[in-house]
Structure I
Amino acid sequence: MGQDHGNGWRSALVLISALPLGGALLVLTGGAMMAETTDVPGQIARTEELLRSARELRDRLMADPQRPTYHFMPPAAWMNDINGTVYWKGRYHLFYQAYPDAAHWQAICWGHASSVDLVHWVHHPIILSPTPGGPDREGCFSGMVVIHDGVPTAVYHGPPDGTCLATSTDDLLLRWTKHPANPVIRVPREGDPHFGEYIVYDPCAWQEGDTWYVLSGGTTPQGRDTGYLFRSADLVNWEYVRPFYEPKPEWTELGEDCAVPTFFPLGRKHMLLFVSHKCGCQYYLGRHPHERFIPEVHGRMNWAGGQLIAPMNMLDGKGRRLMFGWVCEARREASSRAAGWAGVMTLPRILRLGRDGTLRIEPVPEIEVLRQDHHSEAGLTLPADTEHALPQVSGDCLEIAAEWEVRSAEEVGLAVRCAPDNAERTEIVYSPNDKTLRVDTSKSSLSSDVVRPWPCPWGVMYDDPLATRVLPFHSEPSSIADVPVQSAPLELPPGEPLRFRVFIDRSILEVFANGRQCVTQRFYPSRPDSLGVNLFARGGEARVVRLDAWRMGPAVE
């Protein structure tokens, strides 16, 4: 991403901050753009070259048919983990892993954006970047933001040395100061106390009474997921407690870790939301006795063939528990680098517990402000093994809401981004017999550029003497490898109709079903006429009680 392509594009990634995008001033990174000089004509020529390059890059990015329009993403370059989501002074703040200047781990920084409505985001300068010679000299990695004595405080992993702190005292959280005691939790080295007992990375912090806790991601000595608990009275001086929970082999695979953990109360339970580098986003629901967590339910938000990776959450001013997730690319790295962007965030999702104690998940209603050109149909019966095209519903940026009576059908669903000859199409399928919700991308694209990488294609990340124990699976593919059909469990109570909410945004697809399940998928139709939407019923009759569709306007123009 940070390469100089001979036409000023690398500089344009910096100078794009000078151009308005959607009415908001974008700032990708700080720093001086040119050295002090007395050569004023040279300065003018260089500035004009940068402006031309920045405009060229902006126009190219906005015209890219694969670049999402109403999902959050940085103005340019690479993003990955969502970090430090916090509601502060009436604004939603989103931090994320960013690579503004280079495509290697040493350049990892914290990008920053904020919003008043969860739909339209203002991009701010980078807030955290590696300090040469400092404890985070190899990058500012994952973490979160907490409020300590009224002060927003970032708790993050700073390799190679450990957990670091930074604080902000301005209302927009634009300026941050790193703590002089960093690292406050040090990566144990050979000869240190507790060496071999715990691992330090991806801290999650919370407060109970007067005590602060940090949960560090990790694995057990046997190579299964767990986290390591620390406590403190002041966020600076920490004491190791114990492993936080015991994994169960019937729930998670050998070689999974608990990365980017976030722990919080949800209804009558507590939720541990995390990602394993091997299998993607998942969660536990359970009990939280003193300084322990006892998982009672395990669920996944990513299945083989999916790309939903690092999740993060916040409690907002309305008392809602919101989730944000990073969705990685499913095409070759060279294509992302050539495009000038990679990575996108899910729509913000509301998490809650249903009356039966199971997880409920819905998109935030704020996204409805982008709806345009409403089309509605009702009472459409589909005989067995038929398909019905919707000529008035087409496009690459849509929301579709459909309620079904499944009746005798063995499968019902939608085909989206369909070419007129169906050479390209992506199917969303519900099977009542299998109790599954599937997204089938086997015919999504005619391009040979599309791949389905496993979630951690970048190798061992952490400079940790226990790295081979932490992430033993990096040298081989996982169960997420090249699988064209992502299949999630979905069981509906007798008599409950099937309800879909489908969000299509060029190369990202999110399918919500009955508030109980959501499948997230990247796909890259290559034909400009792959815009159609079809309904189908297989193996029996089904009825579409009602269908509503909207073209979705862009969140950024």
Structure II
Amino acid sequence: MAGLPKLLRGKRRALTALLIGTGVGSATAAGATALLMMLLIDPGTHNTATVVAGLTAAAVAVGGLRAVERVLAEKLGQDYIHEIRTGLVKAALRAERGPSAGITIARATNDLASVRNWVSQGISPLIVGIPLVLGATAFVWALSPALAAAVALPLVLLAGVLAFLARAAYSRARTLRRRRGRLAAHLADTLAAATTIKAASGQAREMRRITTLSSTVAEAAVHRARIAGYIRGAAATAAATGVAATAATGVWQGIDTATIIAAMTILGIIAAPVTDMGRAVEYHQNFRAARRILAPALAADPAEPDPAPPAEQRARTEPSSDQGQLKITGIAPRRCCPAEPLDAQAGERIELHADGPDEATAVFETIIGLRLSTTTQVLINGVDLHTTDPTRRRQLVGYAVAGASLERGTIARAVRYRRPDLHPDHGTAALEQVGLTEIIAQLPDGQSTRLTRGGEPLTTSARAKLLLARATLGSPALLLINRLDQDLDDNGRARLDALITDYPGTVITYSTRSDTKLGTTRTWRVTCPTPH
């Protein structure tokens, strides 16, 4: 599984060992059943009731082991995709420019389903089935080499047929995966732009596009199902052919009836596992198609985890007081030469001048490290913001941007999201400072109200106030305000201006509204020269 986490790691080793044991146990139960069948047909001095009881116990053992196998296989698959799922989310959150919501959802559903099916319904049946088939064949060999050859020949032919069909299954799995991903991305983008689509009366046009994409997915799914049908049909044919070949060989070689029936009993027991092993080919091709996408996505996640913060920082429960000198160098808008360095002291209010909102956002995200830059350095009281640990970084800088979505959870959690180490009273004070206390008091659950869909049930202005409260919580040394005024109502803009005026640290603001006055003391131009 190149590019993906190792399967045999942690508790998955124990689960794999138990699956192997299940296969060996199933082979033993199959052999015991065959022997008891021979005794039942030709009892001799054996008690028939005892033999029947033994057959019943063997049958229960076969069924019980199949049930245990299913549970162990699911545990193995779920544990494996859990590791991959968390890795995907971690990589998406770390990436400078992550995939669209639709693509991420497709990876977390369709692609991970393919991985889970391969592990729990592909690898697991192989782990169990191979010892079972080998053990059963060895037992038949002990009864009669001719019958063992009759059992093995259809299985060998099945392996050849499956190898031939595997390439087509892989190609069609890739096609279906691409079309599903395209549909998921388009659906996510369409739902995100629902307001503008309805404003332009474009619902019918968008539905036609969705219908077209959906039909291509359905077509690809049918094509893949056709190959899957061939694979499953071949496995079922091999099992049935094995029974017929065993009976014919037994008659041809003049083997006694009890031995033939014993061999056919074993074939009946291994028929279902053989069919499952045939399906493993189908699941493997779907997994290969998913792996081509998942492996590079997981590679975006660094191998080393975030460094653990020092004990004294973990234990900190009071706001920081790291106000002081700010120095920013190496900021380069687009491909222009670097802008002039910025040197500022605590209490300065700096207005950013950039070539539009996108460029301003790029500057802010470069400052806080969301966009990687080898030339940019941000020092706060001598601490390099880009190399310090995440806990220290979120203590030093607060960032509020217009239009940002809020994660799911309570309002109390949202306001302290940047500084979860602070006491809840600090969050309440921050909400009061931005004018949210009365609004939140009107909600049925107060600060325990759960936010969904990016911030509902709060209004756009209330969400902006909450983002401002979060950014200022703990009075970080550097406060970045990116067009937040455009989401605020008049009361919110007045509070924003008052907060910036009295803020003890350094504040950098950017606004596209000409009527907004944020009490800035100087400007910082990060623009490209206008060509003459």
log10 I(q)/I(0) by the Debye sum over Cα atoms at q = 0.15, 0.17 Å⁻¹, for residues 172-395 alone, calculated, reads -1.10, -1.18; among I, II the input was structure II
Consider the structures I, II: one of them gives 18.9 for mean count of other Cβ atoms within 10 Å over residues 140-147 as calculated from the coordinates. Say which. II
Taking Kirkwood radius over Cα pairs in Å for each of I, II, which is largest? II
Test item: helix-only ellipticity at 222 nm (-39500 (n - 2.57) for each DSSP H run of 4 or more, over all residues; to 500) calculated as -21000, pick one of I, II: II
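Computed from the coordinates by the stated procedures, all read-outs in this text should not be read as laboratory data. None of the values given here were measured: they were computed from a predicted structure. Cβ atoms are built from the backbone, for glycine too; each structure is taken alone.
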